[in-house]
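In what follows, structures are represented as structure tokens.
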Structure P
Amino acid sequence: MLPPDIDPASRCRLPLPKREDFDDEGKKVFDYVADPKGQTIRGLIGPGGISLHSPKLSQITRPVGKFLRFESGISPRLREIAILITARECDSRFEWAAHEPEALKCGVSQEIIDIIKYRKDTKGLDEVDDVIVTLGRETFGKRKVSSETFARALKIFGREGLLNLVALMGNYASTAAMLCVMDMQLDDGPDVCILPVP
């Protein structure tokens, strides 16, 4: 049963956008988001559809998101670890449900996923995986990154790589905030990857 202020089609507090409501520029953005072969995991359900309620914002932010996900030099596997730790620390259930299966496809082991999901100790993780998880936990959980974590991350990723990694995580934290405000609901069904949240 959905909460009373949730639109059943969009599964959030805003309705699904309609292509006919946009000008020519907005229609291009709509078509990109709605394309089932495009680079959005969920199309119009979730952040893609929500962001279309501000077409100009969507038009500006979409290339940034595309760069951070696919062109910033972060491998798909490390990208998904960064997204998962951000979703976990922001308790973003919708992002988690979308990205746990994506992480598995990109080669992230179930062991690493469970370390992130259940906030387990990172002891024994590969150094690169460990530093991404630790950086995410300190950034979003503690709101303070230690000198040691910063130095480790800088050594591994370099200045540009570290900035791109932090920007990727920040981009997903921004999405988590949007999904929270819009009370984005999970899909129904037994195959949904559930993130335990308080």
Structure Q
Amino acid sequence: MIYNNALEHNISHHFPLSDQKGRDHTKINLSLTRQLALRKEPLSPNRLCEIISQHHAFLASGGAGGKWKTILLKGLVFGIYDGAEANKGKQANFEHAHIISDSFFNGKALPFSNWCGVFADHLKASGIELSYSLLTDASLVGADFSQARLCNSDFSRADLRGADFRGADCVGVDFENCDLRGADFRGARLPNARFPGAKLRNVLY
């Protein structure tokens, strides 16, 4: 089914809280966020491999289980991870990074990772594990999250136009104020997900 204005009366049954306004985010400068990421060199495959390896060591030594907070500084949002400590490795941090992906992230395990403000349009991440991750203010136009595990992740204000969430586990995901126009949620699990202020025109479900 495709959501359009004619179906607006029942869309909140499929996308919880989508009939409610999202919180005011006018102080967040999404244009500056994109510029910051695009000015950087894209992360190389070797660097990405290193980040993922270090993240796995971080998780194995006690890094899982923390909670994300965000702070706003001069129009930019930054993530802060609180409540868990690890004695090995390093948490994956793609905050305001520039990522060009060619199937690199398919099936990768990166729960509790930071993608705040990342520029990663057309990210190929089918089957990725991103539970409890922070993806606020990210540019993920056309991203492939099919069959991904995204439980309790935060995508607030992300640009997800045309993104593929087919068969994804989106339990508890926060899509507040996201641009989801043309996204595909067919077969996705959405219990306890929330969509206040989300743009949903032409969403498939």
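With volume of the Cα convex hull per residue in Å³ computed over the structures P, Q, the top value is the one for P, the highest of the group. Looking across P, Q, the calculation of FRET efficiency 1/(1 + (r/R0)^6) of positions 39 and 167 (r between Cβ atoms, R0 = 30 Å, to 0.05) that yields 0.95 traces back to P.
With relative contact order in percent (Cα under 8 Å, 6 or more apart) as the yardstick, tell me which of P, Q scores highest. That would be structure P.
Computing helix-only ellipticity at 222 nm (-39500 (n - 2.57) for each DSSP H run of 4 or more, over all residues; to 500) across structures P, Q gives -3500 for structure Q. Structures compared: P, Q; top value of Kirkwood radius over Cα pairs in Å, for residues 111-158 alone, i.e. the largest, recorded for P. Each of P, Q could give FRET efficiency 1/(1 + (r/R0)^6) of positions 71 and 127 (r between Cβ atoms, R0 = 25 Å, to 0.05), but the derived value 0.50 comes from P.
Read the figures in this text as sums done on the coordinates, not as results from a lab. No experiment lies behind these values; they were computed from the predicted model shown. Cβ atoms are built from the backbone, for glycine too; each structure is taken alone.
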